[in-house]
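**Q** What follows is a set of structures to go through.
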Structure I
Amino acid sequence: MYRYFISYAFTTASGNSGHGNTELRRAQAISSYVDVQQIATELARMDNLAKVIVLNFQPFPAGSDEYPA
């Protein structure tokens with residue numbers, strides 16, 4: 001399982017815009033622009049957004065704790 005920090009910009013159906021970030025878990029590593037486009041499409045669908053642009057992504061270190069104590 002791969003874990004990524006995803007930073008993105010978005011536009012809503014009403015034309016408002018903003019920025020967001022999330023943790024993403026994938027069975028496969030992000031290895032192409034097509035993967036990034038699929039992530040943007042999935043984020044837009046999940047949050048009912050008109051458009052999402054992935055600004056950056058960073059893998060979390062292997063074995064890092066989800067929520068440190």
Structure II
Amino acid sequence: MTDADTTARNRWLAITLTRVAGSGGAVLGVILLARAPTIGPKILGAAIVLSALAMMAIVPRSLAHRWRTPPKP
């Protein structure tokens with residue numbers, strides 16, 4: 001593998017791992033939301049779900065934007 005291929009693979013892996021971490025956080029929040037006996041943990045579970053969904057939407061897109069190949073003139 002060339003140096004550019006290794007860099008591209010590592011960047012793809014970072015984007016994929018952020019998506020997996022976000023979905024894991026969302027699952028954790030849903031479990032907390034479903035099993036919580038009082039309102040406090042339910043609110044915390046909902047906040048975790050919303051933040052995980054936002055992370056899944058924003059972070060991979062911003063990483064891809066940062067690492068995008070510049071356009072040729």
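**Q** Out of I, II, which one gives 33 for relative contact order in percent (Cα under 8 Å, 6 or more apart) as computed from the coordinates?
**A** II
**Q** Work out which structure the value -7000 belongs to, where helix-only ellipticity at 222 nm (-39500 (n - 2.57) for each DSSP H run of 4 or more, over all residues; to 500) was derived from one of I, II.
**A** I
**Q** Of the structures I, II, report the one carrying the highest value of Kirkwood radius over Cα pairs in Å.
**A** Max of Kirkwood radius over Cα pairs in Å: II.
**Q** Ranked by distance in nm of label points 7 Å out along Cα→Cβ at positions 3 and 19, which of I, II sits at the highest value?
**A** II
**Q** Out of I, II, choose the structure whose coordinates give FRET efficiency 1/(1 + (r/R0)^6) of positions 11 and 35 (r between Cβ atoms, R0 = 41 Å, to 0.05) equal to 0.65 when calculated.
**A** II
Each reported figure results from applying straightforward, stated rules to the coordinates on display, with no laboratory input. This one's a predicted model, so the numbers in the text were calculated from it and none came from an experiment. Cβ atoms are built from the backbone, for glycine too; each structure is taken alone.
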